[in-house]
Structure 1
Amino acid sequence: MKKSMNRFNLNLKQNITSLLPILKWGKSYDKEWLKPDILAGITLGAFTIPEAIAYASLVGLPPETGLYAAMMGLGAYLFFGTSRQLSMGPTSDVAILVGSTLGGLALASFTEYAALAAITAILTEIFALAARIFRMGFLVKLISKPVLKGFLAGVGFYIAVSQLPKLFGIHGATGGFFERIWFIIANFDQFNLPSFLIGMGGIIFLLIVRKKFHKVPGALILIMASIILMSVTNLADLGVTVLGEISTQLPTFGVPDVATDISTVVPLPLPVS
């Protein structure tokens, strides 16, 4: 009886440690790692903030939702993550999947749209946790490489065409790939030269840094330079679109209240997970 209890306690401890790896690696954490970890965290934050804001726009949500989602993801990975090298953050393919699916639904208001997006996030975490418990990672191997490459190529084209209107200073582009291309052509009279010069300058800078100066954090420098530029100039008067103030109101926790049948979005978290 005693051996059975000891075996049960050992299995229980192993299962808990498997679900919460922090209980294992946290005991052996070296204090000398703290300084470089803080520096890495600051660098990651500098990259994640503009990414989270951009991906929130792809979904069709306010910028603060992207920031909160990124913070929650990083916070959860602290407890559930198993890799010290993996960087956790928002991804473009997930943003596009969520945005395109919810955008195709006939919803009554933006509040309902945001609530369904929150429901999708909750279901995604539930499915991901279930996949972790039942060790279903092998399912990824069933997806062929040509399918994955085709999907990623499509995501790349969609992101590029979704950012072209911002590069040209053209407002109001919606729809799919060809609809956005046609909108840009039909409304090219809205072309804004300052927006184009700033955008192209940033792209050229990143390309030069990546090719010539591998150890220089080009994206971080570009972000800091952009913040300084917008602080000392008034480019909005020249037609350059600026993000403006981000809401400082903290999100409320709870189950989103939606009138639409959530079964319409249940298939969406499966590929996202």
Structure 2
Amino acid sequence: MKNVELVKKAKDVVANYKTVYANGMFGQPITESIIVQKTRQLPKWYTSARQKSLRALIGQGCFGFDCICFIKALLWGWSGDLKSTNGGAKYCSNNVPDTTEYGMLNRCSNISSDFSKIEVGEYLWTDGHCGIYVGEGMAVECTPKWDNGVQITAVHNIAEKQGYNGRTWKKHGKLPYIEYIVETEEETKKMVTINLSRLQRGSKGNEVKTLQRLLKSLGYDIGWFGTDGDFGSATEAAVKKFQQDRKIASDGIVGCDTWMQLLLFGD
């Protein structure tokens, strides 16, 4: 798997799946049987209150993860399959072992506490916790804090991001199961923004279709005509709402900053 594929999968979970933090789960749909199983394995964590909270999610299409199990699940081929006991993941597949947060760190290469040259798709670690770096100073992590599940957060080692929760990590490194195809995040930016035009109301063509598809994938209403390649009033309203949500200038014009945010978070 390439680093950009790992990042896309991580962001897809945030955007398209309902998740909850559940110790020891690697993407299993929340069912009575998995709650009972994990309670037997980890009785100190699965208190009566937590069991009750998880049971309220049965039948709602929700998947359970903890921080390291989220990353292992992606590497094990998790696909969000509600009919599969493990959500489509195959335990210890793809030569990826079942290991702890610190154990995964020790398997990484280029481990560093300097975050100035971190690459997209690198493993993030701090005491007892881990995540994935997805670019633009952002991470995807599964945590019981804030939204209680898989979520996008700011990497405070790089910068705080208005409107986002975040944390300071201790180390990062390259996962041995991932092919890192871009040397620096700056090259990633150049790669994803090349040939993308500045768009605004009245623009037409395939780039407008790409814009509309990305907005739609993130849940923004682009109007009755859908991805028709015509930048009309509905598309402009969706762009402005997206810009407001991302704390960037909400002028309805799709320039470099807006493209980067769309490409980072969209499908």
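Observations, loosely collected:
- If you line up 1, 2 by distance in nm of label points 7 Å out along Cα→Cβ at positions 68 and 244, the top spot, with the largest value, goes to 2.
- Structure with the greatest value (metric Cα Rg over 2.2 N^0.38 Å, for residues 164-203 alone, set 1, 2): 2
- Read-out relative contact order in percent (Cα under 8 Å, 6 or more apart), computed value 22, structure in 1, 2: 1
- Given -10000 for helix-only ellipticity at 222 nm (-39500 (n - 2.57) for each DSSP H run of 4 or more, over all residues; to 500), calculated: source structure among 1, 2: 2
- Computed -0.89, -1.12, -1.31 for log10 I(q)/I(0) by the Debye sum over Cα atoms at q = 0.13, 0.15, 0.17 Å⁻¹ - originating structure among 1, 2: 2
Here, each number is a calculation from the coordinates, and none is a lab measurement. What you are looking at is a predicted structure, and each value in this text was computed from that prediction instead of being measured. Cβ atoms are built from the backbone, for glycine too; each structure is taken alone.
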